[in-house]
1. Have a look at I, II and say which one yields 1.5 for distance in nm of label points 7 Å out along Cα→Cβ at positions 7 and 95, as calculated.
2. Using the calculated result 3.2 for distance in nm of label points 7 Å out along Cα→Cβ at positions 63 and 87, pick out the matching structure from I, II.
3. Identify the structure, out of I, II, from whose coordinates distance in nm of label points 7 Å out along Cα→Cβ at positions 39 and 71 was calculated to give 2.5.
4. Starting from the value 3, 16, 27, 27, 17, 8, 1, 0: which structure in I, II was P(r) over Cα pairs in 5 Å bins from 0, in percent, for residues 31-102 alone calculated from?
5. I have 22 for relative contact order in percent (Cα under 8 Å, 6 or more apart), calculated from one of the structures I, II. Which structure is it?
Structure I
Amino acid sequence: MSVTDPIADMLTRLRNALGARHPKVDIPASNLKVELARILKEEGYINTYRVADEEGKRVIKLYLKYQPDASPVISRIERVSKPGRRVYAGSKEIPAIIGGMGINVLTTPKGVMTGKKARKEGVGGEILCNVW
């Protein structure tokens with residue numbers, strides 16, 4: 001089965017695992033998804049991640065993070081730019097998520113980064129998703 005939107009698939013697997021209170025979730029790997037996992041870890045939304053080889057396929061193992069009351073650290077994660085409707089923003093138009101409480105993840109000419117970092121570096125790009 002081929003997935004038409006691998007990023008949306010990753011976010012859905014993450015959402016489902018958090019809803020079911022799983023300690024980790026396995027996601028088919030790609031370079032873009034590994035970068036997205038790196039940002040989620042840097043920003044404190046997941047504990048850690050590992051890229052592993054299982055039966056000849058690269059897999060990202062995301063270790064999920066929960067608060068002391070067992071509620072997920074990620075309260076919402078949503079896809080912004082979709083294959084049918086790409087969403088781009090210049091460095092000045094990158095929206096703040098919940099007054100700076102959340103992050104948006106962009107693909108820019110300088111690589112995958114958060115909206116805050118893209119604004120600081122003065123680059124725009126495609127807004128992949130919002131997380132809070």
Structure II
Amino acid sequence: MQVHRVFSGAAWESKVGYCRAVKVGSIIYVSGTAPISSTGAVFAPENAYAQAKRCFEIIQKALQELGTDCSCVVRTRMYVTDISRWREFGEAHKEFFGENPPASTMIEVKSLVEPAMLIEVEADAVCME
């Protein structure tokens with residue numbers, strides 16, 4: 001069975017030793033994805049909806065590099081620093097997945113690696129080969 005890895009180029013990948021996503025057979029695991037801009041800064045500080053949307057865009061890019069898209073996502077985990085903003089995070093999730101909603105969990109955490117980050121998202125996908 002072949003293993004395919006994709007990297008986003010984020011500085012954290014080489015610092016911590018991980019890749020954005022791994023495909024093994026028909027299963028794809030997307031690492032915790034934080035709201036980082038193309039310049040490496042935290043995207044849209046204080047904007048929960050925009051940060052969530054950015055995470056999903058980064059996830060979508062990784063899925064596309066592995067030959068699929070968000071319609072194959074079967075599970076998401078959203079780690080958020082303020083659960084009272086669940087509606088904002090949830091709205092971005094709902095818009096992104098549309099007709100193909102995955103099983104999902106939203107969990108409040110004490111903090112993320114950068115204080116301005118409000119959310120980090122993991123995703124698992126199953127695709128047809």
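Read-outs: derived from the displayed coordinates by stated rules, not from any lab. These numbers come from a predicted model, not from an experiment. Cβ atoms are built from the backbone, for glycine too; each structure is taken alone.
1. Of the options listed, only I reproduces it.
2. Clearly, the read-out refers to I.
3. I
4. II
5. I
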